[in-house]
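See the structures that follow.
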Structure 1
Amino acid sequence: MYYVNRSQIDERLAGVPELADCLRQLAASWSKDALQGLAQERALHLAIETVTDVGSCLIDGFMMRDASSYEDIIEVISGERVFPEELEAPLRELVRLRKPLVQEYYVWQRSELHPLTPRLPEVLTVFSQSVRQYLNEQQL
């Protein structure tokens, strides 16, 4: 029997609707001001952390192959068919943003709407639903 920290996963996924709504609002009303730029950065960062935290919980709980990087987390849970195949590319693109957002923030283009921002609400929603379905199928 595996120990999957369902409550930790549920806590993280519970924030997805609000995060998706914020990303939708940012994309719909983009105006290149500093406040929106900083809000977008934080929303993208939270999306990355949500996806990688949930992925790490699944990997640890189901004793999947250890991931060596953020991109590898996506590869491992994609290989285990946690989410639909078409989510792998945008999720990889998302986690690749972690280094620029966290370590190279001083060169981040805050005035630009990132191309992922309008796409992420749907991606995150499907990711969340898929993880919950995967857990239910595993009877957890």
Structure 2
Amino acid sequence: MGDKVMLIVAEHDDKLVAGALNLIGGDTLFGRLWGCLPEVYFPNLHFEACYYQAIEAAIELSLSKVEAGAQGEHKIQRGYLPVTTYSCHYFSDPGFAAAIGNFLARETAQVKHVIKVLHDSGPYKEDILKEFAPQQD
């Protein structure tokens, strides 16, 4: 995976203080993990390492997208509108699996609604949004 992994690091006084791990797949840079020493505080370091440097790298690598990962309304102010993500889990206990399944059925409808609201009120022109509109299931 050597050339498909990109690590962005931040140093202060020759000491590694933070990093963002990204994976490259197809035409997309996937941001996945962020870490920072607990005693370190630099305003906007997270955004610099996880978003701005990732976008710059994607442009340099001629990638068409940066996928910043799931969760976080704070990403909207950085230009990322939400997209649907998926995961796959197996629960061996039937009762627990049913409870999780019931919750996910209700949560899915709510998440789809929130994604639509955020896209409808987002900062982008309509023709730009069509390319990145959430998929309707």
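Read-outs: derived from the displayed coordinates by stated rules, not from any lab. All of these numbers come straight from a predicted model, not from anything done at the bench. Cβ atoms are built from the backbone, for glycine too; each structure is taken alone.
If you line up 1, 2 by FRET efficiency 1/(1 + (r/R0)^6) of positions 9 and 25 (r between Cβ atoms, R0 = 25 Å, to 0.05), the top spot, with the largest value, goes to 2. To test your reading of the models, identify which of 1, 2 gives 16 for relative contact order in percent (Cα under 8 Å, 6 or more apart) when calculated. Value 16 for relative contact order in percent (Cα under 8 Å, 6 or more apart) corresponds to 2 out of 1, 2.
If mean count of other Cβ atoms within 10 Å over residues 89-96 computes to 18.8, which of 1, 2 did it come from? The read-out comes from structure 1. A value of -20500 for helix-only ellipticity at 222 nm (-39500 (n - 2.57) for each DSSP H run of 4 or more, over all residues; to 500), calculated from one of 1, 2, originates in structure 1. Tell me which structure, out of 1, 2, gives 8.0 once mean projected area of the Cα convex hull in nm² is calculated. Working through the options, I get structure 1. Quick check: 17.2 is what I get for mean count of other Cβ atoms within 10 Å over residues 57-64, calculated from one of 1, 2. Which structure matches? The read-out comes from structure 1. Of the structures labelled 1, 2, one was used to calculate P(r) over Cα pairs in 10 Å bins from 0, in percent, for residues 17-72 alone, giving 21, 39, 23, 14, 2. Name it. Working through the options, I get structure 1.
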